[in-house]
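Down below are the structures I want you to see.
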Structure 1
Amino acid sequence: MRWTLAVLGVTVAAAQPFPRYDVRRAPSPVIVDGKLDEPAWRTAKPITGFHFNWWTSGEKEPTVARLLWDDANLYVGYYCHDKHISATVTERHGPVSLDDCVEIFLSPNPDKPRNYYGFEMNVIGTMLNFIRADWWTGGPRWDPAGVQLRTSYSGLPKKEESPDDDHWVLEVAIPFRNFARDAAHVPPRDGDVWRINLNRDGGKTNAQYSTWSPVNTPKPNFHVPESFGYVRFVNR
């Protein structure tokens, strides 16, 4: 099936240089336990080939992400290859980007990409959230309702790196009701399109920045919603 979008009244064909992904409906329950071992995850196509937009040196450690949905939640799973895992931030809304962490940036209305929501989460499960939107009158931080988050990792407790470090996993369920102000439908309907980017920060050793959808800025900057990729919710 040809992947097309009606954005700002214009049909955008598949030649547009943004990645696309079909978020499949979960055929069975997803238990958020930081393992990604439920049968439903096997139906989600893996997202690979993250872009190291600002790479200068060091090993480009790969990331594999997957997305699913049901009537209640968007589910995101990350499998992060990592030989140097560390995290110290435990404070809610703390500077998790200084640790090994991943991020999900979401624009539920593709016609207004600058209305976007952020979920930044480190390897020990600390989360920072924000909203950037023309209607938002609150402060720089935001507390979404009902988010479930779990992580798992190899090696020793993650304040320190370990010779056993190999990978870490993050699994999160984000209720759609948090996006009712911007999304066309809550929950989404079959064929609804959002814009997102999936990001990863590298921590203390071999610090790297990578993104699913490429970002073209001189310095590392994930806050470029015009560069977000497209996801389509499919009911199959």
Structure 2
Amino acid sequence: MNKLSYDLHVHSCLSPCGDEDMTPANIIGMAAVKELAIIAVTDHNSCKNCPAVMSMAEQYGILAVPGMELCTMEEVHVLCLFAKLQDAMEFDAFVSTKLIKIPNNEKIFGKQEIYNTMDQCIGTEPYLLINATEIPFGQLDEIMKRYHGIYIPAHIDKNANSLLSNLGFIPPDSRFSCAEIRDVGRLPELRQSNPYLNQCNIITNSDAHTLASINEPKNFLKVRNRSIEGVLEALSIRLSL
């Protein structure tokens, strides 16, 4: 088993809430400086900066997992991670058809910049990415299987845009095997009030919107092999009760 440091929730300048200096090259450069082994750039409702991120990561020897932070119909934020870039981009196209189309106002919400593998801005996303989509949380198990990915309810201990804050409970037919929390100290409390979490892997990430906020190598995953498939496998193994 390999013990690898990770940060699987980082926003680039494609997210309107992300700083403009959160370009793919800058993110990967900072991850290298901080000696992270695994990173995922998970922009709101888009994977369009994943090709540049993965290209840059390969140059630095960092394992980049293609991903997205999806906003469901219920405004629940969910990390979606994929085995292959092609799957992520096909999911991106699907989500685009389900996004409520409201033009982005850069002066209010911020820019939504798309970068190429040379770290050059090649365009912007015209529709506001922080909107809810028309995708219900209850359909994610079926949808993510179609795109060979996994889904992880994001920051479930947050007071907004989380599974517990927005739905008030974990649906009894849920099948996710991993959840993200912000405050690890709250894990015993969360598990006591939500027994389903006892069989889930728990991860914690930076949810970084600035370069300085990207995590130091303080959180680790044990993976069978150093690959995207190895990361997804480690996150997908359901724990014994």
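Each value in this text was obtained by applying a stated rule to the coordinates, not by laboratory testing. These numbers come from a predicted model, not from an experiment. Cβ atoms are built from the backbone, for glycine too; each structure is taken alone.
Data overview
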{"item": "Test item: distance in nm of label points 7 Å out along Cα→Cβ at positions 40 and 224 calculated as 3.4, pick one of 1, 2", "result": "1"}
{"item": "Read-out helix-only ellipticity at 222 nm (-39500 (n - 2.57) for each DSSP H run of 4 or more, over all residues; to 500), computed value 0, structure in 1, 2", "result": "1"}
{"item": "Structure with the greatest value (metric distance in nm of label points 7 Å out along Cα→Cβ at positions 128 and 176, set 1, 2)", "result": "1"}
{"item": "Structures 1, 2, by mean count of other Cβ atoms within 10 Å over residues 96-103: label with the highest value", "result": "1"}
